[in-house]
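Okay, got some structures for you below.
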Structure P
Amino acid sequence: MDSMVPIYCSLIKSGDKTLEQVPQKIREKVESQLNANEAD
């Protein structure tokens, strides 16, 4: 399931998905990944 995290991150960045559409199970990971990427 963790392999979906970068995919959701890409979809959110491109505007195809919102954080609310990410499955609850991995939402936290996706959110922290997005925050980490913004810090770069």
Structure Q
Amino acid sequence: KSWVKISQIRTLSVKRLRKKLGKAKPKELELIIEGLNEIIST
């Protein structure tokens, strides 16, 4: 299992991506989006 520190998210060109490392479940993705929205709105 992995975790993400929302405050350390940065952009990345899709050209630099090589292969998928995993897949987030819908609920996990929802929590990630909520965290990103908190950062963007402040």
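Figures for the structure shown
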{"quantity": "Origin of the derived value 1.8 (distance in nm of label points 7 Å out along Cα→Cβ at positions 13 and 29; candidates P, Q)", "calculated": "P"}
{"quantity": "Among P, Q, which structure scores highest (criterion: mean count of other Cβ atoms within 10 Å over residues 5-12)", "calculated": "P"}
{"quantity": "With log10 I(q)/I(0) by the Debye sum over Cα atoms at q = 0.26, 0.29, 0.33 Å⁻¹ derived as -0.83, -1.02, -1.25, matching label from P, Q", "calculated": "P"}
{"quantity": "Of the structures P, Q, the one that -20500 was derived from, the read-out being helix-only ellipticity at 222 nm (-39500 (n - 2.57) for each DSSP H run of 4 or more, over all residues; to 500)", "calculated": "P"}
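All of the numbers you see were taken from the coordinates with simple rules; none came from a lab. On a predicted model such as this, the values are computed, not experimentally measured, just so you know. Cβ atoms are built from the backbone, for glycine too; each structure is taken alone.
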